1. Tell me which structure, out of P, Q, gives -22000 once helix-only ellipticity at 222 nm (-39500 (n - 2.57) for each DSSP H run of 4 or more, over all residues; to 500) is calculated.
2. For distance in nm of label points 7 Å out along Cα→Cβ at positions 194 and 586, which of P, Q scores largest?
3. Give the label, chosen from P, Q, of the structure having the highest value of FRET efficiency 1/(1 + (r/R0)^6) of positions 106 and 338 (r between Cβ atoms, R0 = 41 Å, to 0.05).
4. Work out distance in nm of label points 7 Å out along Cα→Cβ at positions 218 and 594 for each of structures P, Q, then name the structure with the largest result.
5. For the read-out distance in nm of label points 7 Å out along Cα→Cβ at positions 466 and 634, a value of 3.8 was computed from one structure; give its label from P, Q.
6. Which one of P, Q has Cα extents along the principal axes in Å, for residues 114-361 alone, as calculated from the coordinates, equal to 55, 43, 37?
7. To which of P, Q does the computed value 42 (percent of Cα pairs over 20 Å apart, for residues 154-241 alone) belong?
8. For the read-out P(r) over Cα pairs in 5 Å bins from 0, in percent, for residues 26-129 alone, a value of 2, 13, 23, 27, 20, 10, 4, 1, 0, 0 was computed from one structure; give its label from P, Q.
Structure P
Amino acid sequence: MRISPFGTWASPISAKTAAAGETRVEWAACVGDEVWWTELRPQESGRSALVRRTPDGVVADVLAPRWNVRTRVIEYGGKPWLPLGGPETGFVFTHWDDQRVYRVVPGGSPEPISPEPAMPAGARYCDFALVGDEVWCLREETIGHATDVRRALVALPLDGSAADEPEAVRVLAASHHFMTGPKVSPDGRQVCWLGWDHPAMPWEGTEVICARVGVDGMPGPARVVAGGPGEAVGQVEWAPGHAGVLYVLSDSDGWWNLYEIDSEGKRRALCPRSEEFGEPLWRIGAQWFLPMDGDRLAVAHGTAGRQPAVLEPDGSLWDVSGDDQYTEWAVLATDGRRVVATAAGPRQPRALLLLDPAPGVPAEVLRASDTTYADYLSPSRHEVFRNDAGEEVHAYVYPPYSPDFIAPAGELPPYVVHVHGGPTTRSQWAADLTTAFFTSRGIGVVDVQYGGSTGFGRRYRQRLQGKWGVVDVHDCAAAIRGLVARGVADPARLGIRGGSAGGWTTAASLASEPDLYRVAGIYFPLLDPEGWSERGTHDFESRYLESLIGPWPQARDRYAEVSPLRRANRVQAPFVLFQGLEDEICLPAQAERFLRELGESGPPRAYLTFDGEQHGFRKAETLIACLQAELSAYAQCFGFEAPEVPHTELTARHR
């Protein structure tokens with residue numbers, strides 16, 4: 001163990017290593033006695049591959065490398081594939097490049113079953129259900145502008161006849177501007193889905209819609225059976241073996257809990273708790289609970305983290321992991337008896353496991369995690385701070401940690417606030433190599449779940465409504481000041497970083513707290529909410545600022561008041577600003593205007609732009625350059641050497 005100042009510790013976690021990230025498992029299903037899933041692979045330019053694992057443990061890709069199983073529905077995506085039975089019956093999927101739906105039969109190549117749209121990738125599909133010789137799904141069509149979008153539930157013939165004959169596509173229903181895909185009852189007599197309209201976001205208010213399916217295969221008149229303004233239902237499922245009975249995930253009592261709605265419309269809470277059994281519906285078709293045999297439900301529940309459990313018909317809940325090294329579980333699939341789930345922890349990279357709820361049966365590893373750098377991961381903790389209003393502020397604290405180094409006695413470490421994006425989402429309390437890139441060098445990170453974050457109930461989530469740029473800024477400051485007050489962070493060496501909505505909060509924090517932070521890393525931020533509202537963005541988020549700030553243009557003064565662009569003259573701390581030149585959500589022009597507003601009398605800064613990058617960076621070389629520049633900026637402002645990364649000049653002149 002060597003003694004060296006914080007920030008100077010040598011680490012095997014390079015910028016290249018951190019940029020590679022981890023292969024993320026998504027959209028799993030039990031296919032006969034096999035388990036299939038999609039893998040999002042950074043090393044393949046973010047391609048989403050479909051993977052299968054046989055009972056004897058053989059893991060292999062299902063499709064050739066040219067195929068990308070991913071959909072652009074609502075821009076954040078959705079469930080992109082569906083098995084049509086066991087491995088011998090094939091499957092359907094949406095291909096990223098053209099957004100058409102393809103069918104694959106064993107031994108064959110993918111063949112399109114959806115028409116070629118008039119505009120390239122102008123029709124997107126997701127959230128499939130097998131109904132006879134058709135697949136029913138959600139279709140999203142872009143007609144012109146990014147917000148000129150139509151959505152409908154449609155039926156695609158499996159024989160491929162619609163590939164060349166668009167009239168073969170049957171339109172089933174179009175109840176709302178936004179919808180999830182159809183859920184067909186086990187007897188085939190009813191169908192249900194979720195719907196909502198602008199300006200609501202799905203975590204603000206959704207409706208559960210049901211319709212009877214006629215003998216002609218068409219849904220009849222739609223009726224609302226649950227939800228409405230002020231109630232966010234995030235998932236609905238039919239109860240197997242109980243005609244007309246639904247399970248819904250609703251926050252009607254302030255937390256996303258599970259309810260049963262019987263065939264007469266009577267509602268019963270299954271396990272009322274001050275915990276979350278779900279997450280915000282950012283992607284169509286997401287599932288947080290799964291019906292199992294014996295009227296049981298597989299769930300993941302908690303607040304600061306998630307644990308897997310089985311919910312019994314009598315309302316009893318028992319955890320099934322038996323392993324406290326994991327703090328984040330996501331329920332992905334079930335065969336009725338066993339559960340396929342991802343698991344991760346602060347020092348445990350994400351793995352895919354098969355859980356058998358029977359007592360004493362150990363979990364089977366389906367896809368092991370990469371533990372190469374596990375010894376260099378920070379032993380993080382969940383902490384609760386208080387803001388100026390006395391409200392709770394949750395955060396994950398990642399202290400500086402290395403098995404090879406300690407700091408000189410009496411030295412306090414620098415700390416950086418990490419601000420997650422969203423903002424209506426949360427960070428995962430789990431191993432992350434970008435965080436470890438800093439902590440393994442002696443820089444602490446506090447990942448703040450500011451008011452507006454999910455995981456802590458509806459009231460906590462609603463604290464941000466109308467106060468974006470205020471509550472988030474104050475909560476981040478409360479957390480870092482709390483660490484200083486507890487004597488674990490150096491008050492003279494504090495920084496802040498974030499991307500997208502986190503970039504907004506980072507920039508707003510520099511303007512609101514000019515004496516608190518010494519440096520910042522700002523990634524593809526929203527800096528000009530007035531211009532953003534006038535210009536617009538993609539359909540799903542086009543009215544999002546109405547709940548975060550206020551209705552436009554009625555609340556124009558409020559937009560100006562919280563705008564980082566309008567308050568650029570208050571920024572004193574040096575920063576590095578990272579911008580994709582093809583970003584259609586947060587345009588490069590607003591970043592450049594922000595820099596011009598600072599003028600030559602403003603703080604030292606660096607502006608790094610990247611060709612071919614959009615909103616959220618994907619290229620490995622981009623991510624490497626960003627992390628190196630960010631570390632260089634911290635070294636200059638915190639007073640240590642970082643010889644392993646190229647020097648990034650911070651200058652007061654924007655060129």
Structure Q
Amino acid sequence: MLDALVLPLAGVAVLAALASAAVSLAASRWPRVLSWLSFPLLGVCALAALASGIDALWFGGAHQAVLPLGLPWLPWEVNVDPLTGVFLLILGAVLLAVAVYGPGYAREFRNGRDSLAALGVFTALFVLGMLGVLLAADAFLFMVAWELMSLASYFLVAFQHEQAEHRHAAFLYLLMAHVAGLAILLAFGVLAAASGSFSFAVMRSMHPDAFWAAVAFALALLGFGTKAGLAPLHVWLPEAHPAAPSHISALMSAVMLKVALYGFLRVVFDLLGPPQWGFGVTLVLVGGATAVMGVLFALQQTDLKRLLAYSSIENLGIIFLALGLAQIFQVARHPALAALALVAALYQALNHALLKGLLFLGAGAVLHGAHERSLEHLGGLLRRMPRTGWFFLIGCLGMAAVPPLNGFVSEWLTFQAALQAWQLHDSLLRILVPLAAAALALTAALGAAVFVRAFGTAFLGRARSRQARHAHEVGRGMLAGQALLVLGIAIAALLPGPVLGLLARAATQLTGAAVSGDGWLWLTPISPSVASYAPLPILAVLLVVGALGVALLRPRRRAAIRRAVPWDCGFAPPTPRMQYSAAGFAQPQRRVFAPLYALHEQVTPGRYEQAVGDRAWRQLYLPLGTLTDRVADLARRMQAGHVRRYLAWSLITLLVLLWIVS
């Protein structure tokens with residue numbers, strides 16, 4: 001009986017998102033509509049999506065329906081299977097936190113010039129587009145929902161359009177989104193040409209030959225990789241995330257990037273047919289390079305939201321690296337290892353959604369309470385924003401993959417898959433996979449440094465600016481939104497066996513092999529003799545050691561405490577300028593990896609300025625933009641002139657076409 005509720009629950013989620021968009025139109029006249037109706041309806045949408053995803057994962061199977069919409073000869077088809085269920089679970093969990101968090105954050109815009117109606121309408125349409133992509137079972141509905149997701153998020157990035165940098169970020173995002181959409185459309189065109197249908201069910205049964213499969217893979221990697229932020233297609237992401245409102249940044253990083261991942265999995269692992277070893281090698285190389293590049297640039301950022309954006313690039317690189325391992329093991333006829341690598345990728349996607357959603361909401365709370373997001377101007381926030389600080393610390397520890405938090409579980413699973421390279425027979429792959437594991441280890445170590453730096457400079461030490469000194473804690477709603485994600489993090493961290501069991505349904509669907517977590521206490525993905533992990537005993541040991549430390553350090557008897565100024569060796573009292581800055585913290589890594597950065601440093605008496613640029617932007621996109629301008633200028637000159645010139649061009653075009661046809 002509960003199995004039959006999967007599609008109705010998904011339908012409730014879609015209708016709730018539509019209703020939220022409709023009622024948000026009244027927010028320009030009655031601003032409280034956002035708090036009373038728009039965000040609560042998004043909460044209903046989140047609960048329905050969450051329930052539908054859990055239902056699909058719990059019972060398995062595919063649930064399909066044909067909608068009376070679309071074109072007369074091409075109706076829209078919807079489908080919910082375990083793969084869809086994983087991403088409905090991600091969307092529902094993050095959206096629920098955003099729905100609780102949003103009213104308090106949006107209250108800041110009530111007295112400004114920004115349109116609350118636009119914020120509510122486009123947020124709901126953005127969610128509706130992501131739901132449509134996840135539910136689509138034909139290429140037509142998929143592309144309609146994809147474009148809705150891209151256009152709605154463009155308007156959200158451009159929400160505060162009076163700022164020039166936000167307009168620039170929105171334009172860049174829209175440009176890259178259209179390039180991605182065109183590549184995805186062409187990939188579906190290749191699959192439709194081979195199968196003769198736009199339906200995913202038909203595409204799944206009829207596959208293109210090896211050459212056209214490689215073309216479709218390249219187009220899918222270009223399209224979905226652009227939206228996911230893979231290097232060097234990532235340039236829009238560190239611009240768009242800081243420009244959007246913080247709860248939208250949470251949705252974009254935690255959910256939209258995963259929707260791109262879903263699309264790639266659906267096309268490459270489900271519709272494209274048998275894997276090729278070249279696909280896996282490409283994904284390992286691209287994923288590893290993206291992960292290392294993302295963490296290196298995250299380490300140099302002083303803008304908190306920009307740092308989190310580059311960290312998202314890093315994590316998507318880790319996910320695609322794991323997908324490459326899954327393809328390699330599948331080609332090598334090790335389906336169990338392929339399923340393990342795929343589960344590691346899905347677990348990393350879930351963990352990243354929960355952790356990065358929490359951190360972006362925390363960054364929004366810092367911006368709301370301190371009106372500042374530069375690490376160089378923050379500091380000491382833990383005293384003024386203690387609850388936000390502790391939530392942010394949990395997110396930082398999780399992203400640093402510190403056990404027993406959930407970020408450790410997925411990276412540990414990825415390492416377990418990579419360490420099975422000895423079972424491969426190809427010598428080149430037996431060298432490549434350990435190198436990928438080394439890149440993952442480097443990424444993990446630098447990732448820990450990123451979040452130690454982020455939390456330390458923002459929340460510890462002394463305030464570096466007036467804004468930080470006058471910061472205040474945010475309201476209960478914004479704290480409750482963060483607390484919901486902490487609850488999800490605790491479940492994913494302390495119960496990895498049951499969570500892995502749910503995610504394994506999707507891996508079994510795509511690889512045909514099963515992965516077992518062996519119970520709720522111990523996680524042994526390969527065998528107990530190879531490796532095992534149990535977070536609850538680790539947590540118990542940490543709690544016991546902490547309790548013993550408190551008991552030993554606590555004074556046994558109350559004694560009179562005399563307070564006095566400590567001896568400072570004759571130096572002046574410490575000031576904020578004496579503590580490590582964000583740039584100073586990252587200086588050693590900046591020196592070691594200097595060839596990878598486009599560095600600009602300027603030293604003047606009493607002042608040091610530095611800018612860390614992206615070589616991909618300067619060496620790829622700027623020359624490409626210059627070339628485009630020149631071609632456009634040439635076209636303008638060619639079309640500007642007399643009627644005789646137009647007639648001449650028309651005659652030349654006609655002659656060329658006649659020559660081609662004949």
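1. Values: P: -4000; Q: -22000.
Source structure for this number: Q.
2. Details: P: 2.6; Q: 4.2.
With respect to distance in nm of label points 7 Å out along Cα→Cβ at positions 194 and 586, the highest-scoring structure among P, Q is Q.
3. Numbers: P: 0.95; Q: 0.40.
Across P, Q, FRET efficiency 1/(1 + (r/R0)^6) of positions 106 and 338 (r between Cβ atoms, R0 = 41 Å, to 0.05) peaks for P.
4. Numbers: P: 5.2; Q: 3.8.
Going through P, Q one by one, distance in nm of label points 7 Å out along Cα→Cβ at positions 218 and 594 is largest in P.
5. On the way: P: 3.8; Q: 5.5.
Structure of origin is P.
6. Values: P: 55, 43, 37; Q: 52, 37, 25.
Among P, Q, the structure yielding 55, 43, 37 for Cα extents along the principal axes in Å, for residues 114-361 alone is P.
7. Working: P: 42; Q: 45.
Structure of origin is P.
8. Details: P: 2, 13, 23, 27, 20, 10, 4, 1, 0, 0; Q: 3, 12, 18, 17, 15, 13, 11, 7, 4, 1.
The read-out comes from structure P.
We did not get these values from a lab; they are worked out from the coordinates using the rules stated. No experiment lies behind these values; they were computed from the predicted model shown. Cβ atoms are built from the backbone, for glycine too; each structure is taken alone.
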